Structure I
Amino acid sequence: MCGRYNFTVEQSDELREIIEKLNAKIHGKEVKTGEIFPTNQVPLLLADHNQTTPALGIWGFPKFDNKGVIINARSETASEKKTFRDSLISRRCIIPSTGFYEWDRDKRKIMFRQEGTNALYMAGLYNFYQDELRFVILTTEANESIRDVHHRMPLVIPGNELETWIFDDSYTSHILNRVPPKLVRELI
């Protein structure tokens, strides 16, 4: 599960570039940075014709009873669920981050990030609800780098496969079913 993540631009040229492109499009809307919570409006990368472009989206699909939001979708079953099926086919996105958080048994906060880079990209799905762009993070079975803390983790997309995830329908199934890259952890 992924219930919080971090989006900090100070140490990442990649994330700073996303913010700069987004600021040029949204003129005056504030972009949330730092620790990101469900229902925050944050940067995403999605398809705009034949290129990847940043956009602002709200984290969480509204629940059917309008009491809360759905923040994650299981990669193994997303294609079977009415809520996610069409988005998986035609509305895949990338959630840029610095890393994501989980809490261990002693309730210590741990940030997981990708080694050698200050950007971690998570696979997501988006849709529009009452004219609001909303997204969920796809999760998968935890790999060895996080399994002792939590049994699920975000589906991490390597930086060189962002456009593949967004545009290449023939490769979607492969990405959904592979083991994510190993991550490093930092006690917060």
Structure II
Amino acid sequence: MTQLPELSSTGAALREHVLTHSVKRGEFTLKSGAKSSWFLDTKQTACRPDGIVLVAEALLDILPSDATAIGGLTMGADPVAFGVAAVAATKGRMLRSFSVRKEAKDHGVTGRLAGALLPDDRVVIVEDTTTRGTSLLEAVEVVRAFGASVVLASVIVDRGTTCADLCAAEGVEYRPLLTATDLGFDPGT
């Protein structure tokens, strides 16, 4: 077996959870259309109580101290944002959470944002998994248009190689909790 990169104790525990519950092997077609012999269903980590606690601990370790809200594009961001905000509250860290809808709602509370985001918030954009980074950047765009600023973008697992560059081009700090390499996979596959 390939030697896995060394991680913090929280990172290593999160990696073990992801490898046990979220990595699927077989023949898969990714959202990008590329073929892969492995697939990440990181909701299997984010939607389990022990998994979301690990995600929250890892994310809280890297969260900027001035962050006031956490969210991202529904559906991938929802369990991460809501779970991390809840765990953070138990530690005395108050973060409001929100979702960015895929399309604007035209009735009730209209627009693409749902939840407790406020203008001038300092936001952490999250996602469960990314390959290219397009969902993260779509959420960044919506949040900025609302009047809030993005202080960090993060994912449970970055399985690709382009998200860091895309975030850098938008002036967004990007720190994934795990990468394909951390899981023992080639990010190009």
Structure III
Amino acid sequence: MQKIILASQSPRRKQLLEWAEVPFDIVVKETDETFPSNLSLEETAVHIARNKALVIQPTVDISLPILAADTIVVLEGCIIGKPKDREDAVKILSSLSGKQHLVITGVVILHHAKEIAFAETTEVLFHELSLAQIEFYVDHYTPYDKAGAYAIQEWIGVVGIKNINGDFYNVMGLPVSRVVQALQSL
């Protein structure tokens, strides 16, 4: 597969592309992650991903495809961002406890004048989590860089997730098999 530019500093996206044996270089720039309020949840994730790709496009080799992604967590129609601090992480995980939420990853691939854009949605259901479990996770795994304050591949996912409906790797941050198919279609 042709080398790509990954417009993300997420260690999880990096790991997933490595597992898929997609060669890449990482290029990131600070990106505005605000979005128009009239967008659907899927459009919101794609909008933010598109901005991540567009901001680096003028600075990279135009012969290489650019891959950008953004993952949002949605509970009862509201987007849950990354926690600000320990208290916020505990609050977020307490709100997810015993409930189903959505993990939506927007993906944008830019190559020359072509754009491939899509959103992948996975439903995640947590068991009822005790405050002790939540505090243990937050204190030992410090999930401050993660939307929804958790990573499915860490302890909380192993012991706390009752069910998922959809792409497991999407919850990690990238629907990698769908991305590989899209890259091959270029």
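From which structure (I, II, III) was Cα extents along the principal axes in Å, for residues 111-150 alone calculated, if the value obtained is 39, 22, 13? Only one of I, II, III returns 39, 22, 13 for Cα extents along the principal axes in Å, for residues 111-150 alone, namely I.
Using the calculated result 2.0 for distance in nm of label points 7 Å out along Cα→Cβ at positions 71 and 103, pick out the matching structure from I, II, III. Of the options listed, only II reproduces it.
The numbers here are math on the coordinates, done by the rules we state, and not lab data. From a predicted model like this one, the values you see are computed outputs, not experimental measurements. Cβ atoms are built from the backbone, for glycine too; each structure is taken alone.
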